[in-house]
Structure I
Amino acid sequence: MAATQPKADATLRLSRTIPAGREAIFRAWTDKEALTRWFAPSAEFETSVPVLELRPGGRYRVEMRKGEANHVVVGEYREVRPPERLVFTWRWEDKQETRDRRVGLEDTIVTVEFHDRGRSTELVPTHENFATVESRDEHNVGWNGCLDQLAAFVSERRES
């Protein structure tokens, strides 16, 4: 088993420009039905959103299933500023590995900024407070997959 690297820069910041208005992109992040269609690292997952209370202090729960594996993320909205910004906590539920690495630490925090770029939106998700660089890097793969799925979802909606 490889030794875990110490926490160095445990923040993940991404940027993606998507050809759609920021109201549409914000809605894709805040509508239960929309989230079920794109919020997963790949099209191989089936997503459900049984809880989405879009307000500061409101909770959310996203369940992503691939075969027999079920990945559940839960959290609480800290800031909801349509169509500019979302801030929420992020915690994997029922993952022993995550619980072991996170003992005594706060949930990670996700901030999503929506910048108007004319007919496009620059989406800037920042995910902070990872326990390890490895965890940050694992989430980098997942978030990039989600952003690919979001771009495909928005493109599909524009074509229909």
Structure II
Amino acid sequence: MKKVVMIIPSSDFRDEELIETKDILEKNGIGVKIASTTPDKIEGMLGATVKADLLISNINIKEFDVIVFVGGSGSSQYWNNPVAHKIAQDALSANKIVAAICIAPVTLANAGILKGKRATVFSSEVGQLKAKGASYTGRAVEKDGNIITASGPDAVKEFAGELVKALR
């Protein structure tokens, strides 16, 4: 069974980016774990609550085929987080799929893995991607090699579909 870890902030993740993506993955026979910086109950921007299965500091890249950084206003907590950057870098080096949606692609840009890559992001953060050398496309979902980025909640179904396709 293919496995995905979805990394969410300690508060204010974007509900549908986590929940709908997770549902689509699971309906396609893909195992999903949720990781965060807290073991406590986490509330999304729209009121959904979840508990993480593991802390991001305990993610073992070898156990997962895909690493997904979920968006929402709280996801900026990972933009300059060395643990998140190392996870993204190590996963890409290990030939895993690294994905991010909404404002979360900024984490990938700051980790240095979007330099020279086609990527997309929520419109408010285009400048941050370009500043780190990404080639911003403005598409809803963009795939460049093993990196998949998406622009936000409106792109959830396409984003999840791209993840499923990449795992086949």
Quiz item: When semi-axes √(5λ) of the Cα gyration tensor in Å is calculated, the result is 26, 17, 16; to which of the structures I, II does this value belong?
Solution: I
Quiz prompt | Structures I, II, by relative contact order in percent (Cα under 8 Å, 6 or more apart): label with the highest value | solution = I
Quiz item: Ranked by FRET efficiency 1/(1 + (r/R0)^6) of positions 91 and 115 (r between Cβ atoms, R0 = 25 Å, to 0.05), which of I, II sits at the highest value?
Solution: II
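Laboratory data are not the source of any read-out in this text; all were calculated from the coordinates shown. Only a predicted model underlies this, so the values are computations on that prediction, with no experimental measurement involved. Cβ atoms are built from the backbone, for glycine too; each structure is taken alone.
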